[in-house]
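Following are the structures in question.
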Structure P
Amino acid sequence: MKTIRFLLPRLEHILFMALFWSIAAKGPRLLNFDGDLPRHLMVGQLIRQTRQIPLTDTFSFSTVGYPSIPHEWLSQVIFSLSNDILGLSGVVLLTALIVTATWAIVFNEANRRTKSLFVSLFLTALGITTSMIHVLPRPHIFTYLFTALWIVILERIRSGRPKSWGWLPILMLVWVNMHGMFVIGIILWGIYLVGSFLENPTRQWFMLTGTKSMLFAGIVSLAATFFSPSGVSIWEALISLGSNTYITSRIP
């Protein structure tokens, strides 16, 4: 009987298999929905060929030599590698794998906290349905994954495992070289820190081990954001992008 149960697929396995193959089956549409992928593949290939990250524009004839740092260089290298191994099919499969892994993490965390299979499945399926509007082979899918991992670590610290804080700077060191929205991690850290204080708004809060771990993790993670080809300038780029009304007015 135990052997039969082991061989039978569980509901969550069916959900994730369906998610993976639904993304993989839409390969041609994914590849043609957005025009950014060719640039990401070319930059990734250039980095691998030259073994250095270009700091100036090398593709546009009108701005050759103009300062242009690929903030997402590590994602571009990974996409380029998948393209070399399996062609564009490799890019699609990589996208499907990252998105599926993200929601598997979300489900496991939800199931751990709710202790309810059906509630966890419902919430995860709702999240999957919502996110599918922007599942594309672009560096932002790594932010999906890192956001899920980031919250898992924050939850570990919050629930009495302060030694988990060391994973946050490591994640941030990779995230800042993957996608510009690493800033979400800093924002989430701030939310958890404020929430922790509101749960215990006394002077004693500053002396708690969890508080010290959370504060130290945030400070070191913030320092880790400077370890990219852009250095401190990556924050200037984010502020410039966020304050550009022309760009923001065209982001749905």
Structure Q
Amino acid sequence: MLPHITVVTPSFNQGNFLEATLRSVIEQGYANLEYIVIDGGSTDASIEVLDRHRASLAYVQSQPDRGQTDALIQGLSRATGDILGWLNSDDLYEPGALAEVGAYFKSNPSSRFVFGDSSWIDEGGRLLRRKREMPFNRFIWLRTYDYIPQPSAFWRRDLYEQVGGLDPAFDVAMDADLFARFADVTRLHHVSHLWSRMRSHSGQKNVRLREESDREEEIIRRRYGVPTGARGAVERALARASRVAVRAGRGAYWR
């Protein structure tokens, strides 16, 4: 039997995207799935969308919260799955993604974290470009950006518990902070499979809160002693060049 997977979707006033997100999870047809939705008290069509799918959801909550990280912490605290992940309410899973994730963890019992590739789509769901990624490299990752596509990342519940879960101090880069702490205790595996579609639109949180995201990512870099000044500039240039070379060697730019 494939492992028990819990997916959490945090949402707030994303009624125009939520239907597609829910269907992309439910229509996976993954038999051993627990799907939890934590809504922050939406005032748009979100509740109507959730009502249509309640029979397929393990738990639904709609009430005011303290934002996305708080919603995720609440949802993941209810998770009973052996494998965890989250899908934001404007993103999608590729068909068959969860079956591939389940098969990966079943075939690799010592692996505690894995991430796949993703695609960028526009507001209407049209493909913009593929996001073919490279394996995790801490030097490059800390000096360029968090290139792990969050909706294509999955991990074992005991790993999440070991590192203490999400840190509520992070409002935007909560995934980068979590992945960095995962990397302190285990290898972050990568597979070249498209598992998700990330939606690019004007209301996207990382776009609206770019300065806050940059500030939080800088906190993570300081934690790991990434230098600033002239040495930092040299290391950033080396990391960028290395990233391009590795991705080019893997055919990421033309596959």
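Rule-based calculations on the coordinates, nothing more; no lab input. In this text, all values refer to a predicted model and were calculated from it rather than measured experimentally. Cβ atoms are built from the backbone, for glycine too; each structure is taken alone.
If mean projected area of the Cα convex hull in nm² computes to 13.4, which of P, Q did it come from?
Source structure: Q.
A value of -22000 was computed for helix-only ellipticity at 222 nm (-39500 (n - 2.57) for each DSSP H run of 4 or more, over all residues; to 500); which of P, Q is the source structure?
Matching structure: P.
Identify the structure, out of P, Q, from whose coordinates distance in nm of label points 7 Å out along Cα→Cβ at positions 107 and 155 was calculated to give 1.4.
This value belongs to structure P.
Assign the value 22, calculated as relative contact order in percent (Cα under 8 Å, 6 or more apart), to the correct structure from P, Q.
Q
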